[in-house]
Structure 1
Amino acid sequence: MKKIRLLIVDDQLLFAESLETVLTLRSDKFEVAGIVNNGKEALDWVVSNHADIILMDVRMPVMDGVEATRLIREIVPDAKIVMLTTFRDDEYVYQALKDGAVGYMLKNTPVEDLFSTVEAASHGVVQISPELLPGIVSHYHGQEESHTPEKPNWIAFLSSREKEILQLMAEGRANRQIAEKLFLAPQTVKNHVSQIYSKIGTKDRMEAVRLVRDLGTDLRLL
């Protein structure tokens with residue numbers, strides 16, 4: 001089984017080394033390819049190295065994690081970066097996701113939840129610590145005035161695949177039918193649907209479908 005290669009970016013060396021120990025000793029799925037101390041070092045590292053997932057702290061000297069995320073994504077567009085930090089500020093979460101992070105987790109996240117987040121991120125599935133969701137959803141809605149009515153702010157946080165799945169949901173297709181149409185495993189579709197609910201701030205399928213139908217256009221075109 002091919003292991004998931006990780007780069008840990010954190011200015012607290014003790015935490016970084018402890019995280020490496022937890023990841024490699026408690027699971028056979030991960031391999032730590034490197035540890036660097038700040039965003040600038042991470043930027044230099046990705047130029048000549050490869051990691052499947054980058055675990056990125058937010059506040060660091062020289063270059064913070066949010067800025068590093070933006071710059072790394074410019075160099076490596078398919079880089080998968082998960083923010084792993086103690087900082088829960090809505091603005092950090094919003095900006096990191098806007099700049100391409102595929103996850104935002106707090107350092108007090110249970111180990112098993114972190115493992116599942118890293119695995120999900122390796123497949124492009126975005127996960128956010130549950131306690132951050134109310135704040136980030138409120139932040140999305142607070143930004144609505146700066147966007148046109150035809151394109152609500154939450155649309156910007158959906159991947160192309162999530163837009164496709166949500167549109168098919170709005171067309172009345174069940175998860176099984178969506179899986180068949182997109183050649184995906186049913187569980188993969190279920191995972192995507194769960195992330196869609198988190199991103200658009202809904203609790204069930206009916207509410208999600210209503211949001212799409214209220215747009216009056218094909219979500220895949222936005």
Structure 2
Amino acid sequence: MVTPFRCMPNCGYCCTISPVTVFPHEVIILSRLAEELDITDLVFKPGYVITDIKNGVRIALSYLMQLNSKGICPFLDPYNKTCSVHSLYKPLTCRSFPYLPRVIRYIIDPELKVVDFNVEFVISSLCPVIKNNYTPDDLELMIRNIKIAMKAMPKEVDAAQEAIRVRKIYADALTALWRAGYIELRGNDGNNVNWPIVNAFEYIRQFIPHITLDSFVPNIMEIMKKARS
């Protein structure tokens with residue numbers, strides 16, 4: 001029986017390790033929350049991009065939320081080590097930590113005009129709770145058997161599975177646009193470096209306006225209202 005995972009209160013260590021990978025729609029949500037919370041040091045840099053050679057743009061499918069000048073997440077309170085958006089909207093990567101993607105492989109198939117992906121997970125031993133309470137055999141067991149991982153860390157695995165669902169929305173939307181002739185995609189091969197980078201969420205909405213923030217976060221309006229109060 002693997003020990004149930006419990007995040008240490010007021011730890012905040014995972015908020016200082018590295019930039020946080022976020023989805024394109026999360027950039028929009030977090031930017032709005034930062035404005036409401038008067039957080040001014042929020043910076044995103046494009047992560048994985050694919051090229052639309054028909055329209056001359058590069059589409060960012062992920063972003064990296066940068067650590068601030070103090071070396072911490074801009075949403076982390078440096079004094080009590082609490083997250084200011086924990087009860088509002090916490091990015092899926094943060095919610096799934098320490099159950100994280102080890103490898104994400106995107107498949108851009110020009111013949112079938114398909115965007116797909118494969119994800120392999122790992123449990124990060126950078127987490128102090130993992131480092132101090134789990135053996136390598138425990139971690140290997142949870143990686144091999146998602147049912148065991150779900151029992152040990154249900155909220156974290158749920159968030160990781162939600163991230164897969166969200167990633168599929170993006171992949172399926174781009175596939176539909178490609179097959180309809182609106183876009184023509186190539187993988188992230190480093191070409192066309194001077195073409196502008198566009199947010200995948202905003203770009204897809206130009207063609208499919210019914211894909212909204214609510215498609216990803218059904219209670220987004222309540223979240224924003226709570227942030228203003």
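Things worth noting here:
- Highest-scoring label, criterion being distance in nm of label points 7 Å out along Cα→Cβ at positions 19 and 51, among 1, 2: 2
- Read-out FRET efficiency 1/(1 + (r/R0)^6) of positions 11 and 35 (r between Cβ atoms, R0 = 25 Å, to 0.05), computed value 0.35, structure in 1, 2: 2
- Structure from which -1.09 was derived, log10 I(q)/I(0) by the Debye sum over Cα atoms at q = 0.23 Å⁻¹, for residues 107-170 alone, options 1, 2: 1
- Which of 1, 2 yields -15000 [helix-only ellipticity at 222 nm (-39500 (n - 2.57) for each DSSP H run of 4 or more, over all residues; to 500), calculated]: 1
- When relative contact order in percent (Cα under 8 Å, 6 or more apart) is calculated for each of structures 1, 2, structure 2 comes out greatest.
We did not get these values from a lab; they are worked out from the coordinates using the rules stated. Since we're looking at a predicted model, the values are computed, not measured. Cβ atoms are built from the backbone, for glycine too; each structure is taken alone.
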